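Several structures are given next for inspection.
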Structure I
C-alpha cells in the first residue's frame, strides 16, 4: 500500500474515531506529515465522499476543524436514530435566544434580555441543555457576567461551518439598545 493510500485510510479512521471536529494540526501530527499535505488529504477525502452517490458520509469543516458527518440530505433520516420520542421542539423564545447568541457571537444573559425585552432564563436553559449554546467566558465588567456562544453542535446541526456563515439579518444588538436608551435619556 502506498504512503498516500495509507494516509487516506488513516485519515478516514481518525475522523471516524474522533467523533468530534479536530484541527488540521492534530491530523498532520497523527499522519506525520506537513499541515498543507494533511489539508490536501482532507479535501481529497471530502471529494471522494461527495462524488460517491452510494455513500452517506462527507467531511465537514467547522470552525477550521474537520469531522466526518452524514451528508446534509440524509440528516432527517439519520436523526430518527437519535430523536427522543418525548423531547419537545424548541419554542419560539428559544429560537429567538439562539438567534441573538449566534449573531452576537458572545453575549451575556442581560444583553440577550435587552434585545428580546423579556426574561430569557428558561429559553437559555433549554439551549444549554440541548448543547446548542455554552458558556464561553466572562465579560470584563463588574460582576463578570458569563458570556454565551453557540457550540459546534449548533453549527453541525444547522449546516454551518462557522457563525460567520449565518445569513445577514438586521438584528437589534445590545449596543443598539444601549445607544437608543442613551438617546431616550438625553431627550428626557
Structure II
C-alpha cells in the first residue's frame, strides 16, 4: 500500500486552491484551505456545519471551533486561521445547507469522502503533482509545513494529531532525504 504524501511545495499547494478559486468553485476552494489549515481528518471536515464556524447571533465568524473527533472521540478546539475565514467569507453567500461542504446533488447532505477525494485529485492532477495525493494529504501538509517552515515543536504537532509517539509523527510527516539534506547543509555554525 502506498503512503499518502504531504504537499511539500507551498506554491503547488496555493495553486491547488487557486485552481478552484479562479473557477468560482468556492466550496472546493474552502475544502483545500480548511483541510490544510485545520489538520482535520476528512471525516471531521465533512461533518462541519456553519454553526461551527459562524455565530448567527453576532453575525460573525468564530475565532475558534470546537469539535469531537470522529476517530478518537476526543474534543478538540481549533483556532480558525485568517485564510480559512477569508475562504469562508467567499463561500458564505452560497450556503444552502447546515453543512459547510454540501453535496450539489443530494438535498442538504455533506459531500462524501469519495467526492472529497475527487476534488483533491482534480486539483492535484491539474497542478501536475506527482506522488500519492489524497484527502489525508491536506492533514499531513499542515504538519509537514509546521515542522519544516514554522519550526513548531514536534510535541505540539504530536498533540494536534493525537499521536502517541514521536516515531508515529515523524513517519506521518513524510520526512524525506532531501529534508534531512537541507538540515545538514543549512546549518551555519562557524
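For the read-out FRET efficiency 1/(1 + (r/R0)^6) of positions 33 and 129 (r between Cβ atoms, R0 = 41 Å, to 0.05), a value of 1.00 was computed from one structure; give its label from I, II.
Considering all the candidates, the number was obtained from II.
Work out the source of 0.20 here, i.e. which of I, II gives that when FRET efficiency 1/(1 + (r/R0)^6) of positions 65 and 113 (r between Cβ atoms, R0 = 25 Å, to 0.05) is computed.
I
Comparing relative contact order in percent (Cα under 8 Å, 6 or more apart) across structures I, II, which is largest?
II
With FRET efficiency 1/(1 + (r/R0)^6) of positions 81 and 137 (r between Cβ atoms, R0 = 25 Å, to 0.05) computed per structure, which member of I, II shows the largest figure?
For this comparison of FRET efficiency 1/(1 + (r/R0)^6) of positions 81 and 137 (r between Cβ atoms, R0 = 25 Å, to 0.05), the top structure is II.
Kindly point out which one of I, II the value 2.8 was derived from, the read-out being distance in nm of label points 7 Å out along Cα→Cβ at positions 17 and 161.
Among I, II, the structure yielding 2.8 for distance in nm of label points 7 Å out along Cα→Cβ at positions 17 and 161 is I.
Which of I, II yields 3.4 for distance in nm of label points 7 Å out along Cα→Cβ at positions 57 and 145, as computed?
The structure behind it is II.
Kindly point out which one of I, II the value 59, 35, 35 was derived from, the read-out being Cα extents along the principal axes in Å.
That value comes from structure II.
Assign the value 2.6, calculated as distance in nm of label points 7 Å out along Cα→Cβ at positions 41 and 105, to the correct structure from I, II.
Matching structure: II.
Computed from the coordinates by the stated procedures, all read-outs in this text should not be read as laboratory data. Small disclaimer: the values here were computed from a predicted structure and weren't measured. Cβ atoms are built from the backbone, for glycine too; each structure is taken alone.
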